Structure I
Amino acid sequence: MLVARNIQKLNELKQKFESKFNIAVYVIGKDLTLPNAAQDVYNEIVTQKLNIDYLMNNAGFGDNHAFADADWNKLKSMLDLNISALAQMTYLFSNDMKLRGGGRILNTASVAAFMSGPYMANYCATKAYVLSLSNAVNYEMRKFGVSVTALCPGPTASQFWAVSEMEDSPYLKKINLPSAEYVAKCGYRAMLKGKRAIAPCWWNKFMIGAIRILPKSLVISVAAKLMKK
């Protein structure tokens, strides 16, 4: 089951996966920033009489501007996608998993979830929500055989940077970004093991550890220097 707003790309992935893995792939073209989009996806799955044993909430985007200078409609869409859609998908499918006595959920958070990030304030705040929600729901659901894993990657080679208007960032040009495939595999394996959270790559673990022990004012100042255009 694949869900995204670009139905053409979904169908291309459908053909690729069906040919390579000899499986049946069902696609739903849906813009998850729209009201009730998550409910619409759930309703269609129920109508098709499909059971979801593994749910991966990966949709999300950022925006590299000072909060007061950003476009509010883009910020609102970020809240709708990064928080509302993810929360509702987690809510709807975790209830079904609870009734069936098992299931796995993977929610994409970020290293950014551990800090306040000037010039990406809204994004960092949405990822903090994802991490907090995932940790709490994982605790609540584990007695029912359901786990919720928070995937917390750092910078990754993907289209995220273009959407966030950060493709020319000097910081990104100095580091060798892990591939999206590598990060996805790390998250998938952690989800299957029922882990509470996973940070791919040793430097992300180091970064999270440093964020936790360093003075918050210093962390915010360093984050601002890295994120400012």
Structure II
Amino acid sequence: MDVVERIKGAIVISCQAQKNEPFYDEGAMFAMLKSVVDGGAQGLRLAGGRDIKMARSIRPDMPIIGITKPDIIPENYRELVYITPMLEDVELVARAGADIIAFDATLRPREVSVDALITRIHELGCAAMADVSSFVEGASAAKLGADLVSTTLSGYTNSCTKTPDEPDFELLKTLVKNINCPVVLEGRIWTPAQVKKGFDFGAHCVVIGTAVTRPREIVKYYLRGK
């Protein structure tokens, strides 16, 4: 798909906020979106119809990866499929104007199969991006027709007892070497050196979220170094 080629080599910024965070406010989110677009973001990853539509009003041609997720992530998130889990979620994101729809493609218990989600995404004219936590999940999603596979959920499921501080470069390298679709690096990216390393290891694009758009977590990150 053309949009997949358009984000090759891109820095994509994930602008998301939970309902209990200040940046969830519509005006605050608009300001954040405008700021990252003005700063040169080459794509956006956004949650929900409201924010996708706002981004379109700021930059109509911006490649957008759309998802749905709960207003507040539950404490047992490691057990749950919560990123664009249902067909109606796919349809909502597509109607809002997403070019690429990302969804949880892990092996956790789910109501709608990965195959069904990919099929519906393609029926709606969008590219399908599988968020995975392991090589097995990524390889399976690629065989089912995912247009991109992303390391988004590495370290965030019960299969990983501890969430590492670094991006999962090993998963990236393994996926790049062994599957036949583009691989996205996402998760725990804090430095330009990590971005470069991701591209050196074959990432199709790199998605950065918290390090750019979540001041509360950025402050906590620096305080850990005291």
Structure III
Amino acid sequence: MSVAPPVLELERVGKRFRPDGPALFEQLSFTLRAGEYVAIMGESGVGKSTLLNVIAGLDRIDNGKLRIDGVDIAQLSDDAMTLLRRRTMGFVFQAFHVLPFLRVLHNVVLPLDLVGTRDEASRREQALEMLSRVGLRGFEHRYPRDLSGGELQRVAIARALVHGPRLVLADEPTGNLDARTAAQVLALFRDQLRAGGASGILITHSPLAAETADRILMLDANGLHEMPGRP
């Protein structure tokens, strides 16, 4: 059976608080393959959110190599990194970050507008199809203030996936939700990743959330380690 190609490769990656300061983490080596969904856990302050920022190119690494689809992102200009991020990545956050002054449809269309690869009517239709996939068709003309927390996170998932990203990064996406809604959102997130063929990284403190992933990794100052005792 053929092995899926890597979407993301970290090779001995390190990040410091400041150039002459202590390492937040170092020697991180990790490969994420196409279609794979991985959860990353770790104690507070160990650098989980910083790791996502590094992968997204929002923070630069201090040493090592970080490749997305074989591209060493350290060699990219800020403009080139922004373009790569828009085209190949989607993001889901704990605080939703849905724009309050835009209706649901316009929030979901936004990544398509930024990439600008299709005409306006096609982008709108693509966004409506994505809203159908997350169970929000009929909500497109509502404003975020009219939605529940679970509905807001569904909008965020639709927005993250609408442009067909290769890689989706989720930072504590259920941290503001009750247990029942969190379970529904996590199942939806996993199913939509698979439906779109995207790879995903979930940052979470919740063992139950992590169990929805294909693999669970623990982050500490010395690297990323497979969760023991899991098939």
*asked:* If Kirkwood radius over Cα pairs in Å, for residues 73-144 alone computes to 12.3, which of I, II, III did it come from?
replied: II
*A value of 2.6 was derived for distance in nm of label points 7 Å out along Cα→Cβ at positions 33 and 201; which structure in I, II, III was it taken from?*
I
*Here log10 I(q)/I(0) by the Debye sum over Cα atoms at q = 0.17, 0.27, 0.31 Å⁻¹, for residues 41-80 alone was calculated and came to -0.48, -0.97, -1.14; which of the structures I, II, III was it taken from?*
III
*asked:* Once distance in nm of label points 7 Å out along Cα→Cβ at positions 105 and 153 is calculated for all of I, II, III, which comes out largest?
replied: III
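None of the figures in this text is laboratory data; all of them are computed from the coordinates on show. Values in this document were obtained by computation on a predicted structure and should not be read as measured data. Cβ atoms are built from the backbone, for glycine too; each structure is taken alone.
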